[in-house]
1. Kindly point out which one of I, II the value 18.4 was derived from, the read-out being mean count of other Cβ atoms within 10 Å over residues 48-55.
2. Have a look at I, II and say which one yields 0 for helix-only ellipticity at 222 nm (-39500 (n - 2.57) for each DSSP H run of 4 or more, over all residues; to 500), as calculated.
3. Could you figure out which one of I, II the value 1.19 for Cα Rg over 2.2 N^0.38 Å, for residues 136-175 alone was computed from?
4. Please state which of the structures I, II yields 1.6 when distance in nm of label points 7 Å out along Cα→Cβ at positions 32 and 144 is computed from it.
5. A value of 133 was derived for volume of the Cα convex hull per residue in Å³; which structure in I, II was it taken from?
6. Which one of I, II has mean count of other Cβ atoms within 10 Å over residues 112-119, as calculated from the coordinates, equal to 19.5?
7. Can you tell which of I, II yields 0.80 when FRET efficiency 1/(1 + (r/R0)^6) of positions 72 and 208 (r between Cβ atoms, R0 = 30 Å, to 0.05) is derived from it?
8. From which structure (I, II) was relative contact order in percent (Cα under 8 Å, 6 or more apart) calculated, if the value obtained is 11?
Structure I
Amino acid sequence: MIVAEQKSLDEIKAMLKDAKKVLAVGCGTCVTVCFAGGRNEVGVLSSSLRMAREVDGDSLTVDEVTVQRQCETEYIDGLADDVESYDAVLSLGCGVGVQSLAERFPAMRIFPALNTKFMGYPSEHGVWEERCQGCGNCILHLTGGICPVSRCSKQLFNGPCGGSQAGICEVDPDTSCAWQLIWERLGEQGLIEQLMEVEPPKDWSTSRDGGHRRIVRDDLRLPDGEEG
């Protein structure tokens, strides 16, 4: 899932300093799971913004709504009837959600309440760890399902660096060496010989070169003139 965390209240206040009426929009998927932008977080942040403005001797109207997914137009279309009555929209979605709202309502100021961090999973209650950087060329079948792009601090592809000690990364003493984990995993599977083959340098053109990435499925596209 996409993991995000809320910006500081002072930063959000500064964004909204000229607004008198704001619509705070939460998202019911990823950022709800990581407790950053769901219905509860929308309510707490909205109350905090109202109180902060009162402390400053002014007032701020903040209305609240949470949609199923901000990243799909069909879920944010329902906001169209009311959005023009606001000075700004405060999105508690990931960066994709913010951009989706901005594209759907181009005349409206859309402000991000969250910082989008990474794709990860909850390793324990209250802890989320990065597991994927969306590099576009997955090699997890070669590394026992442990990603060296996201989990090796140096993104190495042919074993550990010389700095890891006792299975611990030299960059961060609280981080396990990804290649130690890979070695142990493939050892359990009887596939150590798989690591003896040298991997060529990674082709990063599938990652972040050449502008934004796009996937086109012609078999799913509608004929010209038809709408979904």
Structure II
Amino acid sequence: MTVGDVNSYVPDDHRWYRAEDIPVPIDSAVIGVNHDRYIYLVGGRSKNGPVNNVQVYDAEKNTWSQGTPFPGTPVFGHAGGLADDAIVYVDGAKKEAGGHYVSSDECWMGKIDHKDPNKIEWSKLPAHPGPGRFGIVAGAGERDHRIMFSGGTVTPHNFNGLDQDGKLAEISPVTFAFEMHGSRWVTITEDTFDVRADGRGVLTTPLGPLILGGMLKNGAISARVLALPKK
């Protein structure tokens, strides 16, 4: 069951507060922040299946609005981020006839209008390095002007890491990035050490990009912190 709860933490005050609920409750969406104010939820899985909604939260006003939906196939478990006033997302799981889910290989960029945060101009991107995947770990580095992608499984999987045939889903070892300056894909490494799936983001830190936890190749859940190579 997906829920629409939005819980916000204020570090300076050491307190939580309940924000306005998400209009269309979803999970497994791409999330990005723009101008330290607007939070974008792109796609995701609702109670009725994958959606192509772009839901925009205004942290100053504690209100939600609907952005321009992406024109691609509705997906969940996709990956991406937001940098330089643009959203980039890739892959995820799409629903086929008969109710089965397969990996998508679509890549999209959405440029956010400077005057209207709900207006997004979407365009299709060329294929990224490696096959389409589900549960890639991704995150944006504003200072680096890039969005990093690592791991993920070639087939959609459940919470145990098993595909629809009950087999352990294979995690791709490829880590790549989309360079906002130049609008191009680059391969960081084709053999990522301790590669993961289902992490909730790549953190940009003075130590470099980090992944906290996630699912390992054997389906186990990790408590380790993975430092990704920068180049």
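1. Working: I: 14.6; II: 18.4.
Only structure II yields this read-out.
2. Attributed to the structure labelled II.
3. Values: I: 1.19; II: 1.47.
This value belongs to structure I.
4. For distance in nm of label points 7 Å out along Cα→Cβ at positions 32 and 144, the value 1.6 is produced by structure II.
5. Numbers: I: 181; II: 133.
Derived from the structure labelled II.
6. Details: I: 19.5; II: 13.8.
Computed on structure I.
7. Details: I: 0.80; II: 0.45.
The read-out comes from structure I.
8. On the way: I: 17; II: 11.
Traced to structure II.
Any read-out appearing in this document is the output of simple, stated calculations on the displayed coordinates, not a laboratory observation. Source: prediction; values computed, not measured. Cβ atoms are built from the backbone, for glycine too; each structure is taken alone.
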